[in-house]
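The next part holds the structures, each set out as structure tokens.
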Structure I
Amino acid sequence: MTSLYDMPVIKLYTRINAPIEVCFDLARSIDLHTDSMQHTGETAIAGKMHGLIEPGETVTWRAKHFGIWQSLTSKITEFDRPNYFVDEMVKGAFKRFRHEHRFEQSGGATIMTDIFDFDAPFGFLGKIVVVLFLRKYMIQLLERRNVEIKQTAENQHKALSV
């Protein structure tokens, strides 16, 4: 259980039976991200709006979370294809967030690691919100996105292998 004093860092690992380059590119696909977040109505409204986001580029997302339409702009601040990239919030509802996307080749598969380091606004009240439900909500969003990346990568890999 997360305490009020813990930094809200989420770390997820996903094993994908596909080449590292495929996984890396799908993780930075604006279109795949939009598909994986249909339940929130998420869409890119500014910056890079389709295709693969590149170093230094920004994207502004609009989505409905907790019944409220919100916008969030993130920027690709670090990039080393196909090993990792980082997107960081430039503007949005969080106090801050930094999302590392790491990729490792392992026995014919790719291990995709998400390290999502964030902080909610509103001081102590924000920390309570993180502990009560925001951390769990963010894990579910990331896991949903990762399932989409995994399925798409493995289906593409199977199609090419036939």
Structure II
Amino acid sequence: MPDRQVYLTRQGFKKFDDELTHLKNEKRAEVAERIRRAKEFTDTVDNAEYDDAKAEQAFIEGRIQDLEYQLANATIIDDHPAADYVRLGSKVTVLDSSGEEEIYTIVGSAEADPRRGYISNESPVGRALLGKRIGEQADVVAPGGSFELKVVSLA
């Protein structure tokens, strides 16, 4: 099965790379030390500190694998001049049917953070906006229902 492409901004790539470095160089050693200390206290059977440290170790190792995969399969979203249509990396201002204005930045799913206005190109809103030009309507079909957004500006 081919690897799935991961779209990242330059900032997102750096953030993930920094997190990977931190996990490999610092957190691994910290957790290994916690495990070593927990083993010294008592047997590993019924040792809550040991169990907790092992669970944290598993989480860290899983996150390291995830980050390595994302970075290895990353395609950097170009820092491009403003385009005349919505694409990955675009900052788009839209109006909903009630006249509310929202600003979204279209990013890959790994960087999506809707509370901060970063929406995935794979989300219903992101998919509907891709390829739209200023003045065009985007018909969004989401689990909560369908609605329209009008593209007001692009950056």
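Only the coordinates and a few stated rules stand behind these numbers; no lab work does. Remember, it's a predicted structure, so these values are computed and weren't measured experimentally. Cβ atoms are built from the backbone, for glycine too; each structure is taken alone.
Here helix-only ellipticity at 222 nm (-39500 (n - 2.57) for each DSSP H run of 4 or more, over all residues; to 500) has been calculated and equals -12000, so which of I, II was it run on? Structure of origin is II. Here P(r) over Cα pairs in 10 Å bins from 0, in percent, for residues 67-114 alone was calculated and came to 25, 39, 24, 11, 1; which of the structures I, II was it taken from? Structure of origin is I.
Once relative contact order in percent (Cα under 8 Å, 6 or more apart) is computed for every structure in I, II, the highest value turns out to be that of I. Which of I, II yields 2.2 for distance in nm of label points 7 Å out along Cα→Cβ at positions 19 and 107, as computed? Going label by label, the one that fits is I. Could you figure out which one of I, II the value 15.9, 55 for Rg and Dmax of the Cα atoms in Å was computed from? This value belongs to structure I.
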